[in-house]
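Trainee: Alright, structures below, take your time with them.
Bear in mind that the values in this text are calculations on the coordinates, not laboratory data. None of these values were measured; they are calculated from a predicted model. Cβ atoms are built from the backbone, for glycine too; each structure is taken alone.
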Structure I
């Protein structure tokens with residue numbers, strides 16, 4: 001599929017939609033002329049889960065229905081170059097700000113965003129649970145930053161420059177952020193100050209570069225699987241660094257991480273096949289060894305038509321090996337029923353996880369995803 005040149009107005013609208021991939025195929029946009037418009041959308045994920053030893057007695061399987069996510073998406077354009085987005089998420093107790101971003105579309109090769117958003121990172125984190133292989137998938141075993149860190153759902157305050165060159169096939173993003181949101185075992189900057197931990201106030205720098213050998217993937221946020229709508233062969237590299245980015249009562253240290261990820265998705269008669277893989281390296285300067293180490297993930301899926309929708313059986317494996325030698329492994333197998341792209345999906349998933357020296361745990365879940 002050939003890349004189509006975009007006008008500044010089209011670029012801004014697509015940039016806003018790419019910023020929140022959960023509304024890229026849903027929601028409504030109302031134009032007012034002269035490049036002005038507003039958009040609104042809604043997304044939700046609900047599930048039934050049964051897990052080993054998760055009942056109140058500690059030994060029986062649990063049986064739980066849960067509203068996993070409920071999001072409102074708002075976007076607007078002031079003119080052909082200036083726009084913004086505001087997205088919210090239900091955290092179980094209250095509605096909180098997920099993203100709040102001012103967007104400046106200078107050219108397809110250069111966009112500037114500032115506010116609260118996901119910083120450049122791996123494909124799994126940029127796609128998030130709404131737009132991943134199998135639906136509702138969060139790569140929390142291998143993809144540590146988005147899972148453990150961030151103001152809310154891995155977000156951070158900062159500014160990022162991003163763009164697409166070479167007919168949209170070469171994507172880049174680079175930004176500076178507050179950081180100090182490392183997560184498990186760490187402290188935010190405010191928490192560290194309150195605890196008397198002294199450290200410099202350095203920014204966190206994060207970047208990503210990706211090249212698409214087949215169809216192009218324009219936009220800032222990524223997608224974990226294109227459900228047979230594109231032929232993808234892509235390799236991406238992401239890294240982040242912050243001096244004194246790891247704060248704890250036991251000490252401070254520099255934080256750095258990098259990863260490389262790969263996605264192949266090829267349309268075949270009657271459907272599509274896909275293979276994904278990623279490798280991660282995390283360094284906390286020895287301060288939090290439970291979050292310092294190496295990780296990898298791999299997955300595969302086959303998509304085919306079934307009646308009015310599509311079925312997509314998939315498998316996935318993740319492993320994180322921290323310097324504490326307490327490895328975490330997770331294997332997933334599931335069946336995805338795609339009714340209307342990412343707007344209407346049903347997923348049945350069996351998952352088995354294990355941490356060194358602990359018994360294995362299994363989980364069965366059925367999830368519903370809707371977007372409007």
Structure II
């Protein structure tokens with residue numbers, strides 16, 4: 001484990017700036033950076049905002065097709081604000097961290113109501129919107145409007161931790177404060193759009209978590225981590241802990257091509273998405289369906305257990321299929337229950353494991 005001793009830390013750059021650092025980074029970006037990302041054509045505040053939210057904890061290669069589909073349906077903020085949250089979450093399905101999609105939708109409506117549809121052009125104004133923190137706000141203002149704003153996403157943290165041999169896990173408040181100071185001091189007054197994009201590109205393309213391409217890095221001769229012989233020593237990983245395992249039984253209540261879906265609570269895991277009804281693992285599924293949902297179901301058939309991992313626990317899903325015998329006699333649909341036609345599905349936000357189970361029902365997935 002890397003020590004947290006402040007005495008081991010070397011001095012940061014002088015408080016004013018370090019122009020040579022920025023010049024090298026920008027020069028590298030001009031011939032080796034990424035210039036053809038879809039949110040760069042054009043880099044409007046709305047497009048940059050959507051991309052930055054999607055890119056949180058998600059790789060560029062995964063985000064690009066989601067971004068393109070999202071822009072095709074919601075080319076501007078008013079269209080996003082006017083949409084139903086179900087449609088937004090449907091386009092988000094599979095991208096994960098669904099609170100990002102809910103916050104994006106809520107923020108769009110807030111911008112429409114409070115700012116006339118124009119994204120705020122200040123750090124403080126953006127940070128008042130749901131889901132936008134300091135780094136995301138700085139990215140929007142610098143990449144879209146050219147404002148001098150430092151950023152500190154995961155890629156930038158890694159570059160700074162290695163270049164200046166910053167000890168400690170970046171999630172610690174003291175380490176994060178030091179990284180923000182470094183980012184602010186190094187961000188130039190001019191060419192900030194190129195500099196910030198370059199710093200993110202360096203972390204994504206060269207200064208990767210494993211096997212960094214140090215010989216190709218414009219900062220290699222001043223990188224303290226490389227000089228120490230072990231660049232991957234930085235940044236220090238998050239302290240590991242054994243993740244707990246939770247078990248849930250999901251009921252696949254079917255009648256012909258229809259399956260019963262239930263909307264999850266607006267907050268928490270898969271908040272607002274449409275999932276399968278859940279009953280306690282120890283309960284009898286047919287009896288639970290009759291008492292809780294008024295449905296008469298035949299013999300239950302167990303499907304193989306699925307494991308879905310979140311950042312803070314593993315979820316063991318025990319799917320149980322039941323054929324419903326009286327759905328047409330029961331008025332089930334409402335705000336939180338719906339019969340979902342798998343042969344002709346409507347756009348709804350579905351958790352990835354539920355989407356996989358539905359594909360299995362239709363024969364699209366073994």
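Trainee: Supply the structure label, taken from I, II, corresponding to helix-only ellipticity at 222 nm (-39500 (n - 2.57) for each DSSP H run of 4 or more, over all residues; to 500) with the calculated value -2000. Please report the intermediate quantities before stating the final value.
Mentor: Numbers: I: -2000; II: -11500.
Computed on structure I.
Trainee: When Rg and Dmax of the Cα atoms in Å is calculated, the result is 20.5, 63; to which of the structures I, II does this value belong? Walk me through the numbers before you get to the answer.
Mentor: On the way: I: 20.5, 63; II: 24.4, 75.
Source structure for this number: I.
Trainee: Which structure, out of I, II, was FRET efficiency 1/(1 + (r/R0)^6) of positions 89 and 321 (r between Cβ atoms, R0 = 35 Å, to 0.05) derived from, given a value of 0.90? The partial results should precede the final answer.
Mentor: On the way: I: 0.65; II: 0.90.
This figure was derived from II.
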